[in-house]
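Multiple structures are listed underneath, in C-alpha cells.
Each value in this text was obtained by applying a stated rule to the coordinates, not by laboratory testing. This one's a predicted model, so the numbers in the text were calculated from it and none came from an experiment. Cβ atoms are built from the backbone, for glycine too; each structure is taken alone.
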Structure I
Amino acid sequence: MKKRKLLALMLALAMVFSLVLTGCAGGGEEPADEPEQQEEPKDDDTDKPEDTSDSEEDSGLAEEQVLKINWRSEPPNLDPQISQDATSSRILIDTLEGIIRMNDKGQVEEGSGMAKSWDVNEDGTKYTFHLRDAKWSDGKKVTAGDFAFSWKRALAPETGSTYAFIAYDIKNGEAYNTGKIDDPSKVGVTAKDDNTLVVELESPNPAFLSKLQHSTFLPAREDLLEKYGEKYGSEVEYLPSCGPFKITEWAHEQELVMEKNDNYWDADAVKLERIEGVMVRDSNTTMNLYETGQLDWVLVPSQYLEKYKEKLQKSPEAACFYYTFNTKNEFFQNVKIRKAFTMAIDREKILELRTHGITPPAFGFVPPGMPGPGDKTFREANGDQFYDLGKGSEVKDEVNKLFEEGLKEIGKTREDMNGTKFLTYDSDNSLQVAQIWQQAWKENLGVDIEIEQATFKIKIDRENKGDFAFSYSGWIGDYNDPMTFMDMWVTGGSQNTANWSNEEYDKLIKKAQTTSGEERMQAMLDAEKILLDEFPIAPYDFSVRSRLQKPYVKGVIRLPLQMTNGLKYAYIAK
C-alpha cells in the first residue's frame with residue numbers, strides 16, 4: 001500500500017514538472033506510439049540486435065536488481081489464449097515459458113525454451129518436442145499435456161480466441177476452430193507422455209517453429225481454468241507462472257510488478273529480482289519520469305525526437321500503422337470513398353515534420369525487412385501500392401472526383417458525412433495525429449470528421465464488435481514472415497475488423513498457406529495488390545523503436561524486426 005501511495009505521488013509530481021518541458025504534442029498509439037515508427041532499414045543500423053555482451057565497465061551487477069519501465073497501457077487480458085495485444089504479450093513472454101525462445105539474432109534456438117530438443121520427420125509435417133523437467137510457480141510439474149490442452153483450447157470455437165488462426169498449421173486446427181469437426185482428439189497435438197509433445201501439421205511450413213514464440217502457444221493450466229473460470233488471468237491470484245518472472249502486484253490502470261520466479265527451470269540465468277512497470281500515457285509525464293530516474297528506458301514521443309536525437313537508440317520493428325475502414329459502414333462500404341480518404345493526406349510531409357525523417361510513409365502493408373522472393377525483401381519486390389497528395393497538387397482533383405463518384409453511388413452528399421467519427425487511442429499523441437488528419441480531410445475533401453478517443457481495451461472491443469466507422473490501428477508482426485500480415489484480412493478472419501471480403505484474396509492466402517517457395521511468395525505479393533486496390537485499410541507509416549535507455553541497463557535482447565523476446569537476460573550494472 002505504501003509503495004502504491006508513493007508511486008501516485010511520484011506521478012503527480014511528474015505531471016507538475018512536465019509543465020516546464022518544451023515541445024508540441026504529437027504521435028500515434030497502440031500497440032506502439034508513433035515515434036516508435038521507423039525509417040527505411042539501412043545497412044548500418046538495422047537487422048542488428050542490441051549488443052548485450054558484458055564489457056569491463058558493466059561486468060559487475062548492481063546490488064539492487066530492479067528495472068523500472070512503462071507498460072503504457074493496462075494489459076486487457078493475461079490469459080494466453082485470449083490475449084491479443086502487444087502489452088499483454090510483453091508480460092506473458094516473461095511470465096510463461098513457451099516451447100521455444102529465440103536467440104539474440106532472432107533465430108529459433110534449440111534448448112532455449114521448454115523444449116530441450118525436437119525431431120522433425122522427413123517431409124516436415126510432424127514435430128516431436130522433448131520437454132525438460134520444469135515447474136510452475138506453485139510447484140506443480142509443467143507437462144506436455146499443459147501445451148496440448150492450451151493449443152487445442154486456442155482452437156476450440158467456444159474459447160473465442162481472436163488468434164486461433166495462428167495455429168491453423170496444425171492438422172485439423174482450422175476445421176476444429178470453424179466447426180467442421182467437433183472432436184478435439186482429431187486435432188494434431190498429442191501429449192505422448194509428460195515430457196513428449198507430438199504435433200502434426202497440415203503441410204510443411206518453414207515459419208511454424210518461429211510462430212511458437214507467440215503468446216497463443218504459451219501454456220495455461222487446465223485445473224486452474226476449471227477452478228477460476230473467467231477470472232483466470234485477471235488478477236495476481238489467478239496468474240500461474242512458469243517463466244522467468246511472476247506477477248506479484250497489479251493495480252489496474254496504474255502499475256504491474258513482476259518478481260523473479262525461483263521455480264523457473266533456468267532461474268540461475270535471471271539476474272533481475274524485480275520489474276516495476278507503471279502505466280503512463282501522457283508524453284510529458286513519461287519523459288519526466290525518465291529524466292528524474294523513475295524510469296530506466298522510454299520510447300520517445302515525437303515532440304522529443306529533436307531534443308534527444310544524439311542519444312536515441314533506434315531499432316526496426318515489423319509493424320505497420322494504418323486506419324481501418326469498417327466496410328459495413330454506410331459510407332465506407334464504398335471503395336471510392338475509402339480510396340479518397342486514403343489519398344487525401346500527404347504522409348511524407350506530415351511524417352517529416354513530426355518525426356524529423358525517422359519515420360517513412362507506408363504505401364504498402366507488409367513492412368520493410370520482411371523476406372520476399374529470392375534475395376529481395378517483400379517491400380522491394382512489391383513496391384508502392386498507392387500514392388497520396390505528396391505526389392503533386394493534381395492529386396487533389398483526382399481525390400475529389402473519386403469522392404464525388406463514391407457519394408453518388410451510395411446516394412449521399414458531403415454534408416451527410418459531416419460528423420462521422422474517427423476512433424483512436426486515448427493518448428495525447430494519438431489525438432494530435434488524428435487532428436492533423438481531421439484538418440487534411442476538411443481541407444481536401446470538405447468533410448468535418450469528429451474524433452473519438454477510447455482506452456486501448458475499449459477500442460479493441462469496439463473494433464471487434466464493428467462499433468466504429470473508421471479507426472487508427474496498428475499491427476506488429478508475430479513472426480518473421482509476410483503471412484503474419486497477409487492472413488489478417490481473409491473473409492471472416494478474427495483480426496479482420498474491416499469486415500472486408502474478397503474471394504480472390506482468400507484463394508491467394510489459402511494458396512500461400514499450402515504451397516512453398518516462389519509460388520507461395522508470389523501468392524502473397526498478389527494478395528497485397530488486391531488488398532490495396534480495395535482499401536479496407538489505409539497504411540500510414542512503418543515503425544522503428546526510438547528509445548532512451550539508462551547506461552546501467554544491460555542484457556536486453558532486442559531482436560531483428562523487434563520480435564518479442566522478453567527480459568529474461570536483462571540486468572542492472574554497477
Structure II
Amino acid sequence: MDVRQTLHDLVASAILAAFGDTISPEDASALAIVEMPRDQAHGDLATSACLKLARPLRRNPIDIADSLTMYMEGVAKVELPGLLDDIEVVAPGFVNFHLGLAFFRELLKTISKGGYGSSEIGAGTRINLEFVSTNPTGPLTVAHGRQAAVGDALAHILEHAGYEVSREYYLNDTGGQIRMLGASVYSHYAEAAGGEYPLPENGYKGEYIDEIGRELFEKEGDALLSLPEDAAIEQVGRHAVDKIVAWIKADLEAFRVRYDTWFSQKTFEESGEVAALMERLRRMDLVYEKDGAVWMKVSEYGDEKDRVVVKSDGSYTYRTPDIAYHENKFARGFDSLIDLLGPDHHGHIITMEAAMKALSHPVENFHGLIVQFCSLWRGEEKLKMSTRAGQFVTLREVCDEVGIDATRYFFTARKTDAPLEFDLELAKRQSMDNPVYYIQYMSARLSGVIETAGRDERFAGEIHDGLFLPGEIDLSPLGAEEEPVLRMILALPSVIEKSAQALEPHRLCGWLYDLACLFHHYYAHCRFVSQDAAASRARLYMASALKVLLTETLALIGVSAPEKM
C-alpha cells in the first residue's frame with residue numbers, strides 16, 4: 001500500500017463529498033496533497049488542502065477541516081481498518097493523520113520484499129547526467145572524487161524515483177591543455193631518450209608526467225626525437241591522454257562508478273556539429289560580429305552580457321562546443337540535462353541557461369549543479385592539492401587509506417554547494433563518532449542478531465540467505481518500543497522523492513544516520529531473541545526487513561552493508 005496515495009484519495013473523496021457542487025474532481029485531486037510534516041508531533045502525514053480551499057469556498061479553513069475529517073473518519077473505519085489511529089484538525093487548518101501500529105507492522109512485510117522507497121514521479125522523463133568530466137591531464141584527485149560520488153548517488157536516487165538516467169563523461173581531449181600535456185610529457189621523454197626539451201613554464205608536473213614520458217621512451221626508443229616538434233608533441237599528447245583516460249576509467253570503476261557514455265570533444269568537433277550550430281545561430285539571428293569576433297546575443301536571454309563564440313583568429317571559444325554539445329544531448333532525446341560542475345563555473349551555468357533558452361529549450365530543462373571544493377585534512381594538517389604543480393592526493397590514494405565506503409559516504413553526506421573538509425583520521429576511525437561506521441554498524445548488528453537466532457532451534461529452520469522472513473508471521477508483538485524505528489522508515493519514500501527533485505543526495509545520508517540513531521537506541525534497550533518465542537519471531541522479522549532496507553538504501557549512495565565489523 002502506498003499510504004500517501006491512499007490518504008490522498010481519501011482527502012480528495014472527502015472534498016468531493018462535502019463540496020462537489022463547487023469543486024471539480026480534477027481540482028480536488030490537485031488540492032489533496034498529503035506530505036510528511038517536519039515535526040513528527042504533527043502526525044505521520046498531513047494535508048493543507050483546507051487552507052487552499054478557504055478562499056474559493058469563502059469559508060474558515062477550520063470549519064472545512066472539520067467537515068472533511070468527519071467524512072474521512074467514517075470511510076477509514078469501514079474501508080481502511082487499522083490504518084489510522086487518529087485524524088486531528090490543527091490551526092490554522094491542517095489535517096494531521098496518525099497512522100496505527102497495524103499499518104507499520106504491515107509495512108515491514110512490504111519492506112521485506114525489496115524495492116521500498118521507490119516511486120514513479122519521474123516516469124517517462126529521460127535525464128542526461130554529466131559528472132566528473134575532468135580534463136584528461138592527470139589522475140583523479142579528491143575534488144574529482146567528490147563529483148563522482150555525488151553524481152553516481154544522484155543517478156541511483158533518480159532511478160529509484162522512476163527517472164531514466166544516462167550517465168555521461170565529457171572528455172575534454174583536445175585544445176590547449178592537451179598540447180600543454182604533450183609538451184610536458186615530451187620534456188621527460190626527451191630527457192630519457194638523451195635529448196633535451198625544456199619543460200614549459202606552466203607545464204604539468206608530478207611523478208605521473210615523468211612516468212608517462214619514461215614509459216613512452218621504453219616503447220618508442222628515441223624515434224620521436226627525429227619528428228618535427230609539433231608532430232612529436234601531438235603524438236605524445238595523444239599517448240598521454242590515452243594513458244590518463246585509462247587510469248581515470250580504472251579508478252572510477254574501482255570507486256563503483258559506471259558510465260553509459262564517454263563523449264569525446266575531439267571526435268565531436270571533427271563531426272562538424274559545432275560548425276552546424278554556428279550556421280543555425282546565424283539563421284536565427286542570434287549572433288553578430290564585433291571587433292573581428294562573433295558574439296552570441298545571450299544577454300537577451302538572461303546572461304549578464306553577450307559572449308564571444310568565435311575569436312578574431314577564427315577559432316572557437318571554450319563555450320561554443322559546449323553549447324553545441326548540449327544541443328546534441330537534446331537531439332539524442334533527453335528531456336532534462338544535469339551537469340555537475342566545479343565552483344568556478346557559476347558564470348558558465350548562467351551563459352548555458354541563456355544559450356539553451358535562446359535555442360528554444362525551457363530553461364528548467366537544464367540544471368547546472370555546483371559541487372564545491374573538497375579540502376583534505378589529516379587531523380590538524382591540511383594537505384595541498386594542485387594538478388599543475390604535481391602536488392595532489394589522488395582519489396585512489398584516499399580510497400586505499402580510508403576505504404571506498406567511507407570515501408563515498410563523506411563525499412555525498414554534505415550539501416554539494418557547501419565546501420567539504422574531509423578528515424582522513426575521522427573517516428578511518430572505527431567508533432560511533434564516525435557517521436559511516438555508525439550506519440554500517442547497524443548492518444553488522446542486524447546480521448549478528450540473525451546469526452545468533454540461527455543457533456536457536458526455534459528459528460534456525462526458517463532462516464534462509466541470512467534472513468528470517470517466513471511466509472506467515474504474527475507481528476502483533478511489535479509495539480511502542482519499535483514504533484520510533486518504524487515511523488522513521490515511513491519517511492524514506494518522501495526522502496527519495498525530495499532528494500531526486502532537489503538534486504540533493506545528501507538528504508538520504510541524513511536519513512540513514514537518523515535511522516541508525518534510532519536503531520542503536522532500540523538495540524541497547526530491547527532483546528531480539530528471548531524466551532518469548534512470539535516476540536522473538538516478530539523482532540527477527542523486523543531485523544531481517546531492516547537488513548533488506550538498509551542494504552538497498554546504502555547501495556543508492558554506493559556504500560556496502562557489512563555482515564561483520
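Please state which of the structures I, II yields 20, 14, 12 when semi-axes √(5λ) of the Cα gyration tensor in Å, for residues 303-366 alone is computed from it. Working shown, then result.
On the way: I: 31, 13, 9; II: 20, 14, 12.
That value comes from structure II.
Suppose you compute mean count of other Cβ atoms within 10 Å over residues 71-78 for every structure in I, II: which one lands on 14.5? Kindly include the intermediate steps, with their values, before the conclusion.
Values: I: 21.1; II: 14.5.
Derived from II, not from the others.
State the single structure among I, II that was used to calculate mean projected area of the Cα convex hull in nm², giving 25.9.
Values: I: 25.9; II: 33.3.
Structure of origin is I.
For volume of the Cα convex hull per residue in Å³, for residues 455-534 alone, find whichever of I, II sits highest and give me its label.
On the way: I: 98; II: 136.
That would be structure II.
Comparing mean projected area of the Cα convex hull in nm², for residues 319-398 alone across structures I, II, which is largest? Can you show the working numbers first?
Values: I: 6.6; II: 7.4.
Greatest value across I, II: structure II.
For which of I, II does relative contact order in percent (Cα under 8 Å, 6 or more apart), calculated from the coordinates, equal 24? Let's see the in-between values first.
Working: I: 24; II: 15.
Attributed to the structure labelled I.
If helix-only ellipticity at 222 nm (-39500 (n - 2.57) for each DSSP H run of 4 or more, over all residues; to 500) is computed to be -8500, which of I, II is the source? List each step's numbers first, then the result.
Values: I: -8500; II: -16500.
Structure I accounts for this read-out.
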